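Next up: the structures, one after another.
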Structure I
Amino acid sequence: MKVGYEWIVDAFNCDSQILRNEAILRGIFSLIISDLKLNVIEQSWHCFPGAGGVTGLALLSESHLACHTYPEYKIATFNLYCCNQRPEWEWEFNLKRFLGAEKVRVLFIQRGGLKSSLRTKESI
């Protein structure tokens with residue numbers, strides 16, 4: 001029995017300035033939430049001082065959406081977990097568009113079954 005669907009996403013060589021911009025990251029969250037028809041219970045955000053990145057978490061009725069940015073490495077990471085199946089979001093297209101990412105890796109896992117399904121997709 002499948003009990004969850006999880007996307008683990010890494011975006012590489014992103015624009016460092018964008019990775020420090022909470023407003024842009026909130027906008028990406030809003031797009032994901034709207035496109036996938038998710039339901040937000042609460043959100044929490046933290047901007048690290050100086051040249052630090054941003055961490056965001058949305059508690060969803062379906063589970064959670066999280067991001068962590070590392071401007072010093074030009075990397076952004078995302079994690080979306082849903083208890084109900086959702087359509088595939090265009091991670092590669094959108095993260096290249098909004099973060100300036102050069103490469104995006106998406107790991108998709110169907111959780112809970114004795115034989116979990118695992119799929120990886122990378123773009124350059």
Structure II
Amino acid sequence: MKVKEIMNKEFLYVKEEDTVKKVLDLMTDKKVNGTPVMNNNMEISGIVVKADIFRFLMEPGHYDSYPISAVMTTNLITAEEEEEVEEAALRLRKNNIIALPVINDKKALGLISLENIVDYFLKGIN
């Protein structure tokens with residue numbers, strides 16, 4: 001099965017200039033642990049997870065004014081919509097992460113998460 005068949009096509013994303021406070025509030029409200037960060041061309045420029053924000057908060061600063069681009073991870077690990085789910089699952093496991101942005105030409109098409117993959121394999125068992 002291909003990634004595009006089980007990925008989340010509707011997902012939260014934030015902009016590089018959004019503040020750390022705004023992003024943490026959005027993530028908390030939407031009950032997500034991570035989100036892609038987009039530039040002004042709507043190309044993915046990074047990803048931020050709550051752990052990144054919590055590390056940032058350990059140092060005193062301007063939580064309500066710092067842009068999320070100061071906190072995000074720019075070394076992206078991604079998936080492609082045409083790759084096999086098993087390949088994406090191996091990449092998640094190898095890198096000890098919970099979700100991959102699915103991209104095509106720097107555009108985020110969706111997210112594939114451990115939850116999507118577990119659901120996929122459970123359907124195969126039932």
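Every number in this text was worked out from the coordinates using simple rules, so none of it is lab data. Bear in mind the structure is a predicted one, so any value in this text is a computation, not a measurement. Cβ atoms are built from the backbone, for glycine too; each structure is taken alone.
When P(r) over Cα pairs in 10 Å bins from 0, in percent, for residues 40-103 alone is computed for each of I, II, the one that comes out at 18, 42, 28, 10, 1 is II.
With distance in nm of label points 7 Å out along Cα→Cβ at positions 64 and 96 derived from the coordinates and found to be 3.0, which of I, II does the value describe? Attributed to the structure labelled I.
Source structure of the calculated read-out (mean count of other Cβ atoms within 10 Å over residues 32-39, 19.8) within I, II: II.
Computing distance in nm of label points 7 Å out along Cα→Cβ at positions 24 and 48 across structures I, II gives 1.0 for structure II. Assuming 36 is relative contact order in percent (Cα under 8 Å, 6 or more apart) as calculated from a single structure, say which of I, II it is. Only structure I yields this read-out. Which structure, out of I, II, was Kirkwood radius over Cα pairs in Å calculated from, if the result is 14.7? Derived from the structure labelled I. State the single structure among I, II that was used to calculate helix-only ellipticity at 222 nm (-39500 (n - 2.57) for each DSSP H run of 4 or more, over all residues; to 500), giving -5500. Going through each structure in turn, the value belongs to I.
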